[in-house]
Every structure is written in C-alpha cells, then in structure tokens.
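Visitor: The next part holds the structures, each set out as structure tokens.
Just so it is clear, none of the values below were taken in a lab; they were calculated from the coordinates. Being a predicted model, the structure only gives us computed values, none of them experimental. Cβ atoms are built from the backbone, for glycine too; each structure is taken alone.
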Structure P
Amino acid sequence: MGIFGAMTTAVSGLLTQSYALENISGNIANSQTAGFKRVETSFVDMIPDTPKNMGLAGSVRAFSRLTNTVQGDLQPTGIATNMAINGEGYFIVRERMGTNGTDPTFSGRNYYTRRGDFALDRSGHLVNGAGYYLRGSTIDPATGQIRNGGAGVIEISQDPLPATRTSKINYAASLPAKPTTNRSRAGGVDSELMVAPIQETYTKDQEGAFIDQTIEGGSIVAYNEIGAPVDVQFRWGKARNAQAGPPAVNAQWKLYYMSDSTATGAEVAWTSVTAAGSFIEFDPAGRMTAPAPPPGPGAVNIAALTIDGISLGAVSLEFGTQLNQYPATDGSAQGVTLQQNGFPTGTIDSVSVGTDGLIVGNYSNGRVVPVGQVTLVQFNADNALKRSDGGTFEETFESGPPTMGVGAASITGGHVENSNTDIAEEFSKMIITQQAYSANTRVVSTAQQMMQDVINIVR
C-alpha cells in the first residue's frame with residue numbers, strides 16, 4: 001500500500017468530511033423549520049485484510065444518523081389548530097394529489113411527521129405548512145358518530161350545528177320555610193300560605209292575587225325543536241307548613257310556570273308543573289320527599305310544555321337532591337340554579353385540540369362539540385425511518401410497522417415543535433470538520449511530495 005494507500009485513505013477522509021459538512025449545512029439551514037430533526041454523521045473505519053503484525057489504520061466512510069427521538073422545544077403560536085407532540089410519536093399525514101371539484105384528493109401512502117403547524121383549509125381539512133393533510137377520525141358534530149371508519153383524512157364539518165329542543169331542565173334551590181310574599185304579615189299565622197282552594201292554573205284576571213301569594217322561582221331560556229327561544233319563568237307558592245306531629249305532616253309547595261305572557265281576561269296565564277292535587281313536599285327537616293329523590297326519580301314530567309303558543313313537547317323538570325327547604329322564617333328562594341339541555345342552531349367559530357388529541361368545535365350557540373380525533377403512532381426503531389420532503393418519514397422494514405395509540409405521548413394545542421438543531425453545536429462541529437478536512441489535504445500533499453522525491457531518485 002504505502003504512499004498510494006495513504007493518499008487513498010486521505011481522499012476517503014476528504015469525502016467523509018465533505019459529507020459531514022453537507023449534513024451540518026442542512027441542519028443549520030433548517031434550524032427554524034418546524035419539527036425538523038437534525039442529521040448527525042457517523043464515521044466508520046474500513047480495515048484492509050492484512051497480516052496480524054501488518055495491520056493498518058484503514059480508510060473511513062460516513063453515514064447519516066437520525067435524531068428522531070430527540071425532541072425540540074415547544075413554542076406557543078397562538079393558533080389553536082397548531083399541535084406539538086410531547087413525547088415520542090408521529091402524526092399520520094397524506095399528500096395531496098389533485099382535486100375533485102373543490103375537494104382535494106389524496107395519495108394512498110401514509111407519511112409520518114412531527115411537524116404540527118396545522119391550519120384549516122376551505123374544505124375543513126387540517127393541512128400543515130409543508131402541504132401535508134392530517135389523518136385521524138372525523139366526528140359528526142350533530143350525532144357524535146365517527147365517519148369513514150375513523151381512518152381517513154380529518155375533515156371538520158363547516159355545516160351549522162342543528163338545534164336541539166329542551167327535554168330536561170335541572171332545577172336546584174333552597175326554599176324558605178316562611179316565604180316573604182305580598183300577602184304575608186309579621187306575626188300573621190299562615191299568612192305566607194296560598195289561599196285555599198289551591199288552583200292548578202291562574203288566569204290573567206287572577207294574576208295579581210297569584211303574584212301576591214307566591215315568590216320568584218327563577219327563569220331560563222329553553223328551545224323548541226327548530227331552535228326558537230322560549231323564556232320559562234317559575235314561581236313558588238306554599239300551600240301547607242310542615243308539622244312534627246303527631247301526626248307529622250310535610251310542607252307542601254306548588255311550582256308554576258308562566259304559560260302565556262300575553263293572556264288577557266279569563267285566559268290562563270300561569271300553570272302548575274304538578275298534576276291536580278299533587279304537591280312538592282318537604283319533611284320537617286327540609287328534605288324533599290315528593291317527588292321521591294334518588295334513588296327515586298326526583299323529577300316532575302311536564303307532558304306538553306307550551307309557552308306563548310310555542311310547544312316544547314315533553315320536558316322533565318329534575319330536582320334530584322338539589323331542592324330543599326331551609327329553616328328561615330322569612331325570605332325568598334336562595335341559590336336558584338337552572339340548567340337545560342337544548343340549544344339553537346349554531347355555526348362553528350373555532351376549533352381547538354386537547355392533550356388527548358380530541359379536536360372540539362366551538363360554536364356560536366355556546367356548544368363545544370367533538371369534531372375529530374388525532375391519531376398518533378410510534379415505531380420500534382424511529383431512527384430507521386426513511387426521510388422524505390416536508391419533514392415527513394416513511395416506514396421501512398428496519399423501522400417496523402407503526403403502532404397505533406401512543407400512551408406516553410400527549411398533544412399540546414396552540415404550539416409547534418421547533419427544530420432540534422443547536423446552532424452553537426453545529427458551529428463547533430463545523431470547525432472540527434474544517435480542521436479534519438484541512439489535515440487530510442496535508443496528507444495528500446505530503447504523499448505527493450514523497451512520490452516526487454522517489455521520481456527524483458530515478459533522475
């Protein structure tokens with residue numbers, strides 16, 4: 001080998017250091033690329049087959065070494081659809097191949113990426129800055145059902161969220177043992193009670209007397225099947241006080257709702273929520289006994305709730321254990337809280353992503369509804385993936401197949417993962433590479449000089 005071997009070895013050194021410099025150059029160029037994973041250079045010595053005592057240092061070859069398992073810093077962006085994976089894992093993306101009308105069409109090949117700067121396009125797809133479309137489950141916001149088997153490109157519906165009628169009203173309150181009404185008098189025995197006989201309905205002509213005998217019970221806006229708002233107003237009237245006995249008797253109340261705010265004369269204005277002869281009752285300790293609380297139903301069913309001519313249909317007025325009578329000698333209903341399950345038609349305002357990858361739509365009617373689910377995958381050998389354009393990777397035999405569902409990883413919405421390139425470290429490597437390259441050129445020039453000396457001997 002001798003001089004020629006030294007020159008050949010030095011040339012391999014020049015090639016490998018050039019290769020290393022190219023990787024360093026790429027790392028620096030992509031230091032601001034979202035989700036970029038720097039490429040390190042591994043040097044491998046190549047030893048010629050020689051006798052034991054004649055072994056040589058050998059030449060060198062260079063190979064790339066990926067750093068897919070090294071996470072970059074997570075940077076907030078203020079864009080709700082941006083996503084950063086915290087932990088090991090990859091997004092599944094597809095490449096756009098064309099259009100079908102106004103909708104994009106996609107290739108059948110899966111790519112994997114850490115680049116999560118996704119944004120909505122005109123069709124409701126999530127596409128990142130490199131032009132790749134996010135895969136996962138699409139959820140119908142109206143029904144909650146998963147579309148397309150949960151294995152397609154996510155497409156968030158831009159259709160309005162249909163209205164849902166109110167079928168349940170949750171009611172919580174504490175009623176005073178002695179309500180303060182316009183009729184009650186200090187020291188007046190039972191003056192706080194409604195005047196018998198207790199009626200199930202009160203007309204507009206009777207409304208003044210009805211108001212004098214009852215206290216406010218709160219109000220809530222409910223919705224019919226087409227989303228029309230209906231103002232439901234309640235009032236409580238006490239029919240009997242509890243007595244310890246013997247025999248013990250329960251306190252009895254009637255709850256009414258304004259059934260017609262435009263009623264006149266003999267037209268019904270207020271209607272009881274309970275059936276004729278039925279009351280909402282409390283024992284002497286203030287616990288509700290009728291309707292029976294859990295494990296009983298603890299609810300009153302209004303067969304056809306109609307207000308101002310607008311029908312809401314059957315509505316369940318549910319108290320559970322949240323309705324009681326507190327031992328005050330006078331006052332009004334306290335802690336009145338009403339919640340209902342209906343809502344009007346709404347349009348999507350924005351979307352956001354949770355740590356579990358659930359994408360929710362925020363609608364103009366105040367509803368927050370799941371509209372998609374991001375799927376993450378892992379590989380047994382991340383650094384054996386094949387690199388592709390746009391910060392994507394492809395599965396290889398060495399990497400193994402992807403594993404769906406990443407238990408240890410989470411998604412941080414409104415963030416992107418920065419490049420894991422460290423500029424200072426790359427500059428240090430560049431200096432070392434330049435020195436090594438220069439040293440190899442000195443070996444070549446030295447070998448050339450020695451060869452020239454041999455030629456001069458012949459002369």
Structure Q
Amino acid sequence: MQTAELIAIYLPMHTATRLAAKLIPSLCAQTREAHLCCYGLYAPMNEDYLRSLGVSTILGGEFEAGLEHLAARLAKGDSAEGKVQEEPRISLERLSFEVPDRAGLPGIDKYAHLIIPGDGFRIVGSTEASRGCKHLCRHCPIVPVYNGVFRVVNREIVIEDIRRQVAAGAQHISFGDPDFFNGIRHAMELVEVFRREFPSVTYDATIKIEHLKKHEEHLPRLKETGCLFVISAVESVDDAVLDALEKGHSRSDFLHVVRSFRTLGMTLHPTFVPFTPWTTVESYLDLLDVIHAEGLVENVAPIQLGIRLLIPEGSRMLELDDVRNTIDAFDPESLVYPWKNSDPRLDALSETVQEIAADADRQKDSRPATFERIWKAAHAAAGIAAPGLQMANSAIGAVPFLSEPWYCCAEPTRDQLISIGGAKPQPAVANAAADGFV
C-alpha cells in the first residue's frame with residue numbers, strides 16, 4: 001500500500017461515502033505519494049469535503065473513461081500533484097461497456113442471498129442493464145449527477161455478465177438499474193433472452209410505480225420470464241408528500257399497482273421514506289393502515305418504516321422554501337443537511353421504529369410480529385389505543401426477499417455502520433435511515 005501510485009475509492013452510496021471519509025485520512029498518512037481518487041454517484045455530490053480530506057480527483061456519472069485516463073497519465077509519470085484535474089468531474093459520455101471483471105472478489109456465496117420462506121435460500125448475483133435515470137424525482141441522489149440522462153448497457157454484455165455469475169453459482173439475479181423500465185424495449189428484449197438461456201434462474205428488478213402502471217401489459221411477461229418480485233420506491237401514500245418529491249405517481253396509482261400485482265399473483269416490494277418534514281402522526285398511522293389493509297406486511301422490510309428523508313449536498317429538495325427553512329447547516333461529517341420535524345414526537349418515533357427493526361433483525365422475529373410492535377409504538381406516540389390487527393390479508397411466510405436489501409435515498413441506521421475493516425459503530429444523526437445494508 002505504501003508504494004501505491006493511485007488509490008481509487010468507489011462511492012456508489014451515502015454509506016460508502018461515510019465509511020470512505022473515515023478511511024481517507026489514514027490512507028493519506030500511509031501513502032503520502034499516492035494520488036487519491038473518489039469515483040461514483042456520491043463523489044461529485046461531496047466534492048468539497050472529499051478534497052478537504054486530500055482527494056485529488058473526483059469522477060461521477062460514466063466514470064470509467066476518466067478513471068482509465070487518470071491511471072494512464074499517472075503511469076506515464078504525471079503525478080498531477082497540485083495540478084488542476086484533467087478528467088471531467090461528471091461525464092455523461094456514451095461508453096462502450098465491457099463485461100465486469102469480478103476476479104479477486106469474494107465468492108458469490110459471500111454476498112446477500114435470496115430467502116424463500118419454506119424453501120431455503122438462493123445464491124444471488126447482480127448486474128445492471130442501464131445506468132442513470134430519465135426521471136427527476138426531487139429527493140433522488142441520481143438526479144444531481146445524471147439530470148434525466150440514462151445509458152443502456154449492451155444486451156450481450158449484460159447476458160455475458162449473468163452467464164459468468166450463473167457459472168459461479170448464482171441462482172437468482174438482481175437487476176440493479178435505478179429503473180428497469182426506463183428503456184422498456186431494452187428491458188423486455190433482455191428478459192426474453194434471459195429466460196431462454198437461464199430457464200431455472202429467477203430475477204428481480206426495481207421499477208417506478210408510474211412505469212408499472214403505464215406498462216401494465218408487460219407485467220404478465222415479467223412473471224413468465226422468472227421475475228420473482230419487483231421493488232418500487234413508493235416513498236409515501238400522502239399525495240402532498242408525493243407532489244413535493246415529484247415522484248410521478250399518486251396514492252391511487254400505488255393502490256392500483258398493488259391490486260394489479262395481487263390479481264397477477266406477483267410480488268411487489270414497496271419501499272418508503274415515511275419520515276419527512278411534512279409527516280404527521282396521523283399520516284404515519286395512515287401509512288401503517290394502508291400496508292395492513294392491502295396485505296403488504298410481509299412485503300415491507302421493517303426498517304423501511306423507520307427511514308427519514310436524506311437531504312445531501314446538491315439535492316433538489318433544497319429548491320423548496322419550506323425545506324430550506326427547516327434544515328440546519330450542512331454537516332460535512334454526516335454529509336447531510338440535518339432537519340427535525342416540527343412535531344418532536346415524529347423524530348422520537350423514527351428512532352423507536354429503527355430500534356424495533358434492529359432488535360427484530362437480531363432476534364429473527366417475523367415481519368408480522370415486528371409490524372405489530374411498530375403499530376403499537378406509533379399509536380402510543382399518537383396517544384391513542386392501538387386497534388387489534390388481523391393478518392389474514394397477508395401471505396404470511398410466502399414472500400421471497402433479499403437478506404440484505406439496500407435503499408439509496410437515506411442515511412444508514414446506527415446499526416448499519418458496524419465494522420467494515422475495523423470501523424466502529426457511529427452515533428445516529430437526525431436523518432438516520434437505510435441507504436446501506438439491512
């Protein structure tokens with residue numbers, strides 16, 4: 001390490017950036033001659049802070065060409081120390097992608113796996129058929145970098161990547177696209193090839209509610225080609241909040257999709273950001289009511305019910321007057337604009353829900369049992385008796401899910417910043433939530 005000429009750190013998520021910020025000072029101390037580069041979605045969003053830590057090059061968007069150029073010029077003896085960065089900070093260049101080289105990584109069985117209640121687990125691989133996103137959801141961390149641009153990965157590259165992972169033991173593939181239906185033709189042609197070549201392998205994808213409704217006619221074919229479940233960032237069932245986030249769907253759209261999935265016998269995993277500056281105790285109880293009434297208790301990871309809105313540097317949330325009037329000064333260590341709800345019961349409730357979810361995970365409690373604890377805690381916060389719950393509408397124990405789902409629009413909980421390379425747990429901040437691993 002001490003003789004390294006270039007150290008490049010990938011920052012695809014908020015959690016990774018927080019962890020890197022703890023690591024970079026020690027890297028600088030150990031490798032004084034090395035050129036430090038941070039690349040990935042969160043690198044340009046946190047440029048000023050990263051440069052203050054000693055990072056020389058920041059690369060975002062389609063970063064591969066810039067990273068290659070940097071390595072090549074350093075190899076030629078251009079240390080670039082103290083010089084202006086030559087590579088574009090954010091590139092949206094159309095690249096000719098290559099099949100990912102996963103040599104040297106831990107075995108595929110060391111990563112998250114798919115849990116199928118009553119049928120054990122499956123080894124999971126991951127790939128992406130596109131990058132960036134066409135949409136401009138106000139809270140999304142992709143928007144400040146891609147600004148409505150998305151790039152397709154060549155189908156042959158995607159299939160070869162999957163082929164190699166299946167050969168290594170993958171039984172399920174998770175498509176990591178921000179939205180699998182951004183390029184609907186590309187997606188549907190891809191799953192047809194997928195089914196022909198990998199008939200025993202299942203997959204999952206992330207798709208907006210807006211797209212699930214607009215392209216509803218394609219849902220049966222997703223199921224037929226092996227789609228085990230779809231993840232969708234619903235965020236809220238409050239239309240006012242959805243409008244503020246510019247999500248592109250309404251409460252009724254979400255309920256329409258839920259019922260369409262139920263009719264088709266498909267599994268929807270909705271994700272949420274329940275705690276926002278606009279959340280009230282009543283709206284939180286309404287969210288729980290909807291999840292229960294629609295039989296989604298098994299479909300929602302408990303940590304989802306404790307997530308708070310992330311407001312990082314560059315967020316479009318800062319365009320809103322009521323957000324600017326709510327937030328505190330930017331905190332470079334936690335990489336967020338901290339905020340508090342006008343009703344302190346909501347801030348306390350979010351912490352309580354996170355604690356319940358973390359405890360339930362440690363105890364391996366069922367989702368219905370955990371939901372009931374959250375249900376009671378929420379009603380206690382509202383100062384009213386919690387009605388009894390009937391879980392008859394939930395397909396208890398039948399919903400497949402990933403052992404380590406991740407969510408990109410929030411900070412890690414206090415239990416999520418536990419040792420990676422000896423890092424100690426970090427204290428929770430006001431926006432604690434789940435951008436990392438659950």
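Visitor: Quick check for you: by Rg/Rh (Cα atoms, Kirkwood Rh), for residues 209-296 alone, which of P, Q is greatest?
Guide: Values: P: 1.06; Q: 0.99.
The maximum falls on structure P.
Visitor: Hey, relative contact order in percent (Cα under 8 Å, 6 or more apart) derived from one of P, Q reads 24; which structure?
Guide: Label of the source structure: P.
Visitor: Suppose you compute percent of Cα pairs over 28 Å apart for every structure in P, Q: which one lands on 51?
Guide: Values: P: 68; Q: 51.
This figure was derived from Q.
Visitor: Rank structures P, Q by distance in nm of label points 7 Å out along Cα→Cβ at positions 17 and 305 and report only the one at the top, that is, the highest.
Guide: Going through P, Q one by one, distance in nm of label points 7 Å out along Cα→Cβ at positions 17 and 305 peaks for structure P.
Visitor: Next question. Distance in nm of label points 7 Å out along Cα→Cβ at positions 97 and 201 computed as 1.4: which structure among P, Q?
Guide: Only one of P, Q returns 1.4 for distance in nm of label points 7 Å out along Cα→Cβ at positions 97 and 201, namely Q.
Visitor: From which structure (P, Q) was Cα extents along the principal axes in Å, for residues 49-248 alone calculated, if the value obtained is 120, 54, 32?
Guide: Clearly, the read-out refers to P.
Visitor: Suppose you compute helix-only ellipticity at 222 nm (-39500 (n - 2.57) for each DSSP H run of 4 or more, over all residues; to 500) for every structure in P, Q: which one lands on -10500?
Guide: Source structure for this number: Q.
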